[in-house]
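A.B. asks: In structure tokens below, several structures.
Laboratory data are not the source of any read-out in this text; all were calculated from the coordinates shown. Keep in mind that what you see is a predicted model, and the values were worked out from it rather than measured.
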Structure I
């Protein structure tokens, strides 16, 4: 998915100030949504090309999952990771006919199967099971690949004090400074940062990082707790997001929305900047099984900006993601997600010219009302648009009546970056962690609330904001009422009300 900075893979949904002028055009048209069939994007690898797949069982239980695992091996694949709780198996295979074959070997067990990417797998599984040999030893280190198209961060020098708190207009706008007079958050609350990793040594973050619950999910979608695996490598995105959520009140640098809660680094962005489905599934399942309270998801899942339910591969991936999100929610996790930076209205998508983003060239395709940005448009996820210091919708922010839950600051946001530094970033990637922080404060003050009750309270507490002109007056116009509209959803998030 890439972070939400640019508009495509937004690998982390982030967009730096320097990049803002580059994302005006967007890649998705803004006409009325259509029921016309979406354009197929065939994934037809030749024999010998290792690809990754989700295999969904008809029922979620250990017995069905074991049968699906056998079907994978009988079809010439290798099981990378199984999630029997949701009936999903992550597999790799170098057989061109794998998808067709498993429908035979797994008849009465396999409900759907889909390729998770269009490019050959780099993070190949290893061992005697794997017919392709030792596989890759890692990602392309040191290339400084952007996440979801992020541009370089604008660095800001540190001054060694919390004086930078006065520069955090975003915290004043959402009243987190007032909320912190009531609570800085509880140490019992754990926020999973599904992103590109968190710098474990940053002075504003290290005290709040829960090492025991941090993990790397980019090894084929298998959770890996090897030392250093969840550290950032080629992107500062996750460290920036983490600072907005919970930079400590420690006399250094900045202060997060919930400066006393714990953070878990859940690395779902590989060093080439991609967030493939199996990584996100791993992230949601890890958060659920480790008892996290909140997750932040500032990205969309690669390689498609929109996944269509009338395409078999894409539909299978959407089903697997939805199962993971639902399981997570059922375990008490509430998730916030960035709306994306294409400047489009979700109700008006007809063309996607930028997917798949891991192919040599994208396919210009028709998309319809059954094509969704995930995880932002997965039911139950809190979808966040971005606003500026003046309260206007940022021109790059996606929007859509009934698709946006709340709005939060996402323009020139000051936060932490690796190597004890600070920087400014813009994007819906920066808006979402404000909401994750508010949810963490809410859970601290009201630990009895379920995820559904937290979402209901978040919406009710939001500052109702009427339609207005967006920043630079670009993009689809606002529609709706003061109570609920396409720009702000139910309003601008309010941290103070969250703890009252």
Structure II
């Protein structure tokens, strides 16, 4: 693509050394820049891409997208107000706006995004339609396919647009469901994406190290809904305290569908029961769905917990908004056994559950669900930590929640990153009413902490290992090591593994 074609609709401030050269790719990492790329000088919290422009040019960069002039080079420079936002525009242009030829559904919220996207993918496939998925675990072209690696919940714009183009042209898939993080929305990583539908799961405290306030966090999430256009649909959790606010930002002409358990909604669940086998409830569709009156459907899930009920409601409501028959949707969901690292049972005796819960709300939901299936003569044990270099204000809150809902807690490391693990643990302990050694155990080494479970958990107990879920690594101060909660638990309780 010629440079003038690439920037034709770009709101740039200036052109330096302009030549209408061929651009063969987009890069933002000087180490992986190839000949013919336009190198985007991203400005982040810790690095400034302008400082790596010379290195990128040495590796073959033919042009630069900059926020300020880079001295000492004759390659063309396109000056914009924000490279972080404009990289999405040129990526969309370079890959010829692939999302415009795809039925693209975005799912956003603090918790539940991964599970909901997987459920939606399953529903489309049950309806004999191919559907690709992009999210935390990577991207996959079918529910039975292998994950391909992704560095972020929502990839950076060039990778995202390239993936969408591949899905459309190479794989011939017309439906894509995608997790959309608040960071991706705030940083415009999904800029240029044409969403046909948006789903809101919930909004609770997370990422305040980045967004600072819940208002900013809400505004970032709301962008997904504000950009919908007439004929699109929005699916919103009516029970969430932010539900009405999300509904209020949806543009006129967009179809709005709600789901819930407490608030009157288009799709609801009642008579909910939990057991070791999963959850069962009655699903009710209202007048918005059935003009001739509400209808009821019996639902039996292999998944457990109230959060699973909400996730299923989100999936079913999205199916209805997409024109898929409700019986088809329920048939797909009742066969789902869950998502990796989400309330995943990895050991039978004691019952050991690994979950990604790393927010106060997430931990509370998981522990409440685990309590539902804890035998009367059993204990509920929770092992968790908090991530380093992230929102520190949620640490004591998670300590308070764990102490209130579990019989015993084991406090350990999560991904400490550059922080001292003991400092993080101290923050968590600040939320406890007392540090009774009978009910509170502190072990900074996560592997050693999981090994301790062997000595404190009996066969009829339920153990929740929270925080890392599907992750198979641990980020330390000076390195990243292989570490998988599921593997560690299976090693400790060898002989009772499922």
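A.B. asks: Going by relative contact order in percent (Cα under 8 Å, 6 or more apart), which of structures I, II comes out largest?
C.D. replies: Answer by largest value of relative contact order in percent (Cα under 8 Å, 6 or more apart): I.
A.B. asks: Which of I, II yields 149 for volume of the Cα convex hull per residue in Å³, as computed?
C.D. replies: II
A.B. asks: If helix-only ellipticity at 222 nm (-39500 (n - 2.57) for each DSSP H run of 4 or more, over all residues; to 500) is computed to be -6500, which of I, II is the source?
C.D. replies: Structure of origin is I.
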